[in-house]
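Next up: some structures, all given as structure tokens.
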Structure I
Amino acid sequence: MFKKILIANRGEIACRVMKTARRMGIRTVAVFSEADRYALHVSLADEAVCIGPPPSSASYLNIDKIVQVCRELSVDAVHPGYGFLSENATFAERLAEAGVAFIGPNVHAIRSMGDKITSKRLAQAAGVNTVPGHADIIPSASEAVVIAREIGYPVMLKATAGGGGKGMRIARNDDECHDGFERASNEARSSFGDERVFIEKFIEEPRHIEIQVLADKQGQTIYLGERECSLQRRHQKVIEEAPSPFLDEQTRAAMGEQAVALARAVSYESAGTVEFIVGPDRQFYFLEMNTRLQVEHPVTEFVTGLDLVELMIRVAYGEPLPLLQADVKLNGWAIEARVYAEDPFRGFLPSVGRLVRYLPPAETAAVRVDTGVFEGGEVSLHYDPMIAKLITHGATREQAIAQMREALNEFYVRGVSHNISFLAALIEHPRFRAGRLSTNMIAEEYPDGFHPSDVIHDDPALLIAVAGAIHRRYMDRAAGISGQLPGYERVVIDQWVIVVNNERHAVDIRPVEGGHDVLYNGQCYEVRSNWQFGQPLFKGTVNGDSVCIQVERRNMHYRLFHWGSQVDIMVLTARAAELLACMPVKTPPDTSKFLLSPMPGLLTQLLVGEGQDVQASQDLAVVEAMKMENVLRAERDGRVEKVLAQVGETLAVDQPILKFE
């Protein structure tokens, strides 16, 4: 077996590969950019080497430097993870020349499947169902419009070397096609160094379902069931599960057999994924093949009991697969939610900064957390904003969902914005619960974006009772402080007013054995817990039912987070509540005359100048963040008075770019 493996990646996937390598007794080498000097994957590795400055093009995509490190440290093999160089045939060739094994498929398979046009032709030859489209490279935006008209709208513009939702645009008319071609080309050039784009028919109400394949060097190829990846936002997967709630056994077998046929057509070896678009009639069409480990591979590991990273390593070493197709059994259900540093209430803009507090749920037989960050670490502007992947398992889909719901309650992140509220809302959405999914679901259910009103707590009395019990505990502690003047000792009352969203609720809070009884709205809430001051999670029971609520004391407020809902609560005396109602409300500053950067990012284009008239919806600037281009448009007609930022400048959140007259 290999003695030393280099992981040519960063973040959670680098940490995940190291976990398996350590269990197998294999030493690991981490590579890192200057921005990742203190990253988790660096500290977990046996050896670590800096390979360049923060931009991925100068570090994690620097083939020469990585191969040099392999030679200098006598590395036996390289695992590329996903993204970066994981599907780069040139990288695999350079490793072979250096006598280093590539833990992945052969160069022919990478090159054939890495180009979406070539892969589509090979799929057709192998008897795999394919989507109608134009299989040649599109030279220009105007030519893209001509071709799109021939195919018929809607169409999908896709970077031939794309992946992860980058370099993809849906177009439903000529204007969207022209603009989408430019954006897809730019994103593809920035992310993959390859700006080529092609077009295919967009399937309405599609599901995105993929088949995990596994092959060895001896010619044996099997499939490990499917993953439902239809919950996507801007072509980026958000929640995945295995198996799919939509497929029947006949369709599953047909998709698996076609995936295996395609893998055999390119003499595939290692783990790979064949992605399909599936219509409402269960007709399926080949989308692409990813010649690497997928982000969502843990759900397959949960339901099969297999370690895909270990199997990849063993196959790369030359060992045969230890199982046949008949040995593959699916056990229960698994769901994965991607926790990102982004603000779902501000258009999912990425968030960067320090993780002031980071407490993921405890891992159990039913809960798994794959992460590459730690408390006190930084979420960098330069890379993908993923914080962690949360994976849960149950005997049934309902049990897996229940596990996910509770695990999201426990996932405590402070210092950066995060999407846990959004994930909680999706898990609870009636369409998700019923399994009525499509890649359009998020856009259809949240057409105007995601708002706090989309996650209103379905049992606000629960939060009122817990906030009251916590406050009473604080007051009782304050009353017990020594040194109080005789005759002036602090007295804690039982009657309080709880203020939530400017609404007032009278409660009676009484200490009892093991907690408090909170009388509210004619009902007694028995709050029992051994919660201690300063603990971020309030764990206990309310009327006998287990609860886990995130708690944060913020001056006079208690901020509670539960089931995706965040609520600020004040617990006051009746007189204090009366006086609060008389307090003036501060008017927010007027920013209507400014174009503000909605996110931290790089200003790549400034499309207007001083003195220029602009119209509503006109493109004004382009800000790149996490390798995604974000176009900023005018909200109303006006004239540019002053340019306040320059192209190439790194912007902060709400930094002014333009001032209007």
Structure II
Amino acid sequence: MITKQLISPKSIVIVGGSDDKQKPGGSVLNNLIDTGYKGKLYVVNPRSEIVQGVKSYNNVDELPQVDLAILAIPAHLCPDSVDILCNKKDCKAIIILSAGFHEDSKEGAILEEKIVEIVNNARASLIGPNCIGVMTPGYTGIFTKPIPKLVETGVDIISGSGATVVFILEAAMQLGLQFSSVFSVGNSAQLGIEEILKHLDETYIHGKSAPVKLLYIESISKPEMLLKHSISLIKKGARIAAIKSGFSEAGSRAASSHTGAMASPDKAVTALFRKAGIIRCYSRTELVTVASVLMHRHPGGNKVAIITHAGGPAVMLTDVLSENGIDIPHISGQKADELLAKLYPGSSVSNPIDFLATGTANQLEKIIDACENDFDVDCMAVIFGSPGLTQVYDVYEKLIDKIKKCKKPIYAILPSTVNAKDEIEMFKEKGGICFPDEVQFGKALSTVINTKEAITDCQLPPVDFKMIRDVIKSSDSGYLHPEQVQKLLDAAGINRAKEAVVDNIQSLKKAVKDIGYPLVMKVVGPVHKSDVGGVVLNVTEEETLIIEFNRMMNIPQTKAIMIQPMLSGTQIFIGAKREDKFGHLILCGLGGIFVEALHDINTSLSPVSKSEADEMIKNLRGYKLIQGTRGQEGVNESLFNEAIRRVSALCSAAPEIFEMDLNPLLGNARQVIAVDARIRIEK
């Protein structure tokens, strides 16, 4: 739980505070003093009576009641101190800066567990251990620098890494980005990123709370909590951007199906972020640039006016925006002609609007007013630097004034970080946010505009729940027998090819009379049938049927032969993979051998909504094959969509499903039908 004492303490003690400002205990005390903490401040240091002008106590037993304790003492001393603070001093918030806990050793893990037990029993809050601390508008409880300007409507940031949050703050402050709170959760012994985000959601008031939340995540331990409160925050009007580090895998995990080989924990993270509406970033620069875009009004669409006095940067910005599907509309007509007449000869208003290196603040004002009132654009990107010949205070003052007054968002790209350094500092002091690089800005703006809203409508098709549960209960862990697979597909309403599984000539001939020629023969047993010669297509008569049956039964691991009617259509694929803590990943793509050859796969987190399934299909690189191309019949997208959602519904009814392959399904304009399926369960 997050107590009010953690957010706005009326009294703070630094246990291990010192006069040495190069040590965590001394630095955090110095930061509290320098930033004007208004509450009561205490220190525990047995070697000094006064530390940095603050009264010091010999031990925590001597302290009066205190709201928040910040510990900067050796790990082995922390449990006893926390016990006294929580149980004798009514302390309801603990921040432990010290390292040496579960990240260090088994002994450290035991110390950490003791502290958590004490804090939980006292119904107090614990941040850390092994963190840099917390900053809120009420206090600056960190031992590092820089100290950003804190305003209630700035940005909230939660980080699993102390050093990383320091570097993020440095990068953000260069852009003029302001902060509301900073939480470094360290080991997340009690409170992790998910719990802090939950608190920010439950206390969020649109227009008063920080509108942007930034996350640096090293591991997601509670994906359901993260998803729930991210969606809730975004529905209330907030925006969230996050880095999830550790997305590469040093080696692929052993997997026995197509789905298992392609699904990964990072795909689960991407799917969760997409479902929640979280903007995923991959670097500190990208994170703070996206955050800076989000701190502006959201553009009503994707039409951008580029206003510049330098041609090259405008061309590069146009390139990156266009490449990412952002519209740079051509501007023409009477209003455009009227604007052009107010600019120097040689200027252009066609978009980019280039008012030359000699352009003035007055001309910039006229251009912005025209974009605001006369032109069909949704936002403006203004590029204005300095060759170092003159000062540009008047331009930047006009720009910050227009940013505050215009309804359409205006993004200031100010590349002259040396020549116009003083002017840029003035711009930021007046509340402006600026971007030094037009390409980085363009990528961030594109990401923001192209990110879909959180997905909340996930109604799944109906399934025969009783039949599904009966099959699961009667089956052991491992791959299900084909007859059990057929029952699950039927119960889920997934269209499948008529088939029979046989292990002798007599039953083979009987099954063929029911199914008819032409037909397909497949081995039952080997995982990758094609690799062992275990698939025969277009069998049209009995002689071939018997020859191939005898050959295939001798393939190692083969238990029986499955026969199906020979169907036609585009080969497509649907799969599912249970990912620890996240639930099921649902995958789709082109089927057959193309699954692994092309890796043209899209993924969503179950339950999959209709809109998510549509997006999965349409974003395939091979989507033109789904549509039908060069005379080839396409796939019925509505039926493909339904099949994806029925797989999701099956997984919801049977969480024991560990891996599932429908590969291939054959799709045409009339039907989407599964011709091969494997399901592995783990109870």
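Just so you know, all these numbers are worked out from the coordinates, no wet-lab data involved. Here the structure is a predicted model, which is why all the values come from computation and not from measurement. Cβ atoms are built from the backbone, for glycine too; each structure is taken alone.
Taking distance in nm of label points 7 Å out along Cα→Cβ at positions 157 and 197 as the criterion, the highest value among I, II goes to II. Taking mean count of other Cβ atoms within 10 Å over residues 461-468 as the criterion, the top structure among I, II is I, with the largest value. For the read-out log10 I(q)/I(0) by the Debye sum over Cα atoms at q = 0.13, 0.14, 0.16, 0.17 Å⁻¹, for residues 269-436 alone, a value of -0.64, -0.74, -0.95, -1.07 was computed from one structure; give its label from I, II. Corresponding structure: II.
One of I, II was used to compute helix-only ellipticity at 222 nm (-39500 (n - 2.57) for each DSSP H run of 4 or more, over all residues; to 500), and the answer was -8000. Which one was it? Value -8000 for helix-only ellipticity at 222 nm (-39500 (n - 2.57) for each DSSP H run of 4 or more, over all residues; to 500) corresponds to I out of I, II.
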